[in-house]
Structure 1
Amino acid sequence: MPFHERLKRIYVELEKVIACYEPGAMAVEDLFISRNIRSALKLGHARGVAILAGLNADLPIAEYSPLEVKKALVGYGRAHKTQVQEMVRTLLCLGELPESNTADALAVAICHLHCCQGIGKLTHGSGR
């Protein structure tokens, strides 16, 4: 699938998830410095499309650096991916370690909840 079609699919699928679950906010990870510029640019495009889906749904967007996410979960900003996966598994009482990308996404959500000191601040008074 051409890259622009993959971007469209990301947007459309996120619209569906947002419509189905009606979240009160969106949390995303800031871009990190990558050695592969082409990969970093593609990631930036995908991240922009994801943020646009959230903005079009009138969701507040929170951004966290990888350091902030790791510090919120593990207590150490330079933690290894396996430490983040293990903490996500522990906090969410999962039977097994989540896949690396899944753990990263869940870690950003947990970081956001931690930074907002609970779900109540995410609801905008709408009951969502």
Structure 2
Amino acid sequence: MLEAASPLRVAMTLTELWSPRVIAELDDSYVKVAKVQGSLAWHSHDHEDELFFILKGHLRIEMDAGTIELDEGEMFVVPKGVRHNPIAEQECLLMLVERKATRHTGDVITEKTRSLTEQLRPV
């Protein structure tokens, strides 16, 4: 059965912060949605780029080379190997596109780190 997906609607149902959920697969990548607020952690993904698309709200991504501010409808790709820290002062809903091998918080483990098994749980 063919069915359209609404990343915004799915993200709005999430109750956990910083706990991305896989909503689709695209070749060697996952499409994920998340509800975020506060700061995640400084980390990097040595071998994978990471696309952030803002569904609702505002996200700041701090990087060693500078900071990018993203509003609803905007996107940014953090290149592989770039240390970054996503921050949302208020609740923000976002969509991520990442290779399946991408670890949630890359080279860092924190209390907010989610395993791939957790991210693949049904919404």
Structure 3
Amino acid sequence: MKDEEYIKMAKKASEKAYAPYSGIKVGAVLVSENGKIFEGCNIENASFGLTVCAERVALLKAVSEGTKNFSKIAIVSGKQDAAPCGACRQTLAEFSPEMTVIWEKNGKVIFRTLRELLPEIFKIKNS
């Protein structure tokens, strides 16, 4: 599938978002290494710290279904730059730090690796 298709899918996923406080609806499409697709949308909460970003919703769905290796994620927000926040970067890096991150910025599609966005990934080394 072409990257433009993932952007379209992320836009469609953003329509399912629950964003009554910010009004910013975000959609994400997480693609596993074997091509399986997991969609997510942001889900806000009146207790703002309990809000969950679209990227983490997609990741939680994937991991809960047994998928832990990913090749890319596409993120779309209709109102602003849709680069993943720091919490999402770290959470995604737990599984696939070399994945490609695709998002729209000012109408242009941006491509980066997750490692470029989070060069100093926090890891706990097993002893």
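Here are the numbers:
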item	result
Source structure (of 1, 2, 3) for P(r) over Cα pairs in 10 Å bins from 0, in percent, for residues 57-112 alone, computed value 26, 54, 17, 3	1
Relative contact order in percent (Cα under 8 Å, 6 or more apart) - highest-scoring structure of 1, 2, 3	2
Parent structure of the calculated result -2000, given that helix-only ellipticity at 222 nm (-39500 (n - 2.57) for each DSSP H run of 4 or more, over all residues; to 500) is the read-out and 1, 2, 3 the choices	2
Mean projected area of the Cα convex hull in nm² - highest-scoring structure of 1, 2, 3	1
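The numbers here are math on the coordinates, done by the rules we state, and not lab data. These numbers were taken from a predicted model, which means no experiment stands behind them.
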